[in-house]
1. State the single structure among P, Q, R that was used to calculate helix-only ellipticity at 222 nm (-39500 (n - 2.57) for each DSSP H run of 4 or more, over all residues; to 500), giving -9500.
2. For structures P, Q, R, calculate distance in nm of label points 7 Å out along Cα→Cβ at positions 29 and 53 and state which one comes out highest.
3. To test your reading of the models, identify which of P, Q, R gives 1.01 for Rg/Rh (Cα atoms, Kirkwood Rh) when calculated.
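What follows draws every value from the coordinates through simple rules; no lab data is involved. Because the structure is predicted, anything quoted here is derived from the model rather than measured. Cβ atoms are built from the backbone, for glycine too; each structure is taken alone.
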Structure P
Amino acid sequence: MYSPENIQLGARVEILQPDYVADAIGIVVAREELADGQLTDRWLIQVIGEDVVLSLTIEEFRVID
C-alpha cells in the first residue's frame, strides 16, 4: 500500500475502482485540494485516452511505475 508521501505526480496507475473504469490506466495529475487549501486523502487521476478525470482514494488505484 502506498502512502500519500510516496505518490508522485505523473505516475502511471492502474485504476481498480469504480467498476466502470476498472483496469484502465491513468496518470496522477494532482492531490485533491479543498477551496481553503487543505489537502484531502483523494487524488486526481487522468484516464489515458479518455476525457475523464477521477477523484480516487489510494485504495482505488495502484501505482505501476
Structure Q
Amino acid sequence: MDTPQLISIKEASRLTSLSRGAINIMRRQGTFPVAVSLTGQKRVAFVRAEVEAWIAQRIASREAA
C-alpha cells in the first residue's frame, strides 16, 4: 500500500489557485478536504489525493451545469 503524500497549505493553495485564507475559511465551513494535524494545531497538511479529488469534483460540477 502506498503512503499518502501530504502537502502543505502553501502547496494546496498553489494547486487550487485559492489563497491560504480562502482555504482556511472553506475548511471551517467543511467544504475543503480535512487537514491532517502534524504538530498540534499550528502545523497541518493535506492529503494530495484528496485535494486533487476536490479539484476534479469542481471540474465535474462545472461540466454538469
Structure R
Amino acid sequence: GRNWEGFSPDPYLTGIAMQETILGMQSGGVQANAKHYIGNEQELDRTTMTSDIDDRTMHELYLWPFADA
C-alpha cells in the first residue's frame, strides 16, 4: 500500500493534519490544496484497475479528510 505517504490511518486525524498543513502553507502566500484524491492508492497495474468503493466507506474513510482540507 501507500500508507507511508499519508498522515494517519485515522480519517479524523488525517483531516485535521491536512487542514492545518494547507492553512500553514497558504499563510505563507503559497497556493495549496489536497491532491491525490480517493481510490488512488493502488500501485500494481494502477492505470488498468478501478477502485470500487461503496458510499458508506467512501464518506466515512476517504472523503472526510478532503472535506476538512
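1. Details: P: 0; Q: -16500; R: -9500.
Traced to structure R.
2. Values: P: 0.4; Q: 2.1; R: 3.6.
Looking at the calculated values, the largest one is R.
3. Working: P: 0.94; Q: 0.99; R: 1.01.
Label of the originating structure: R.
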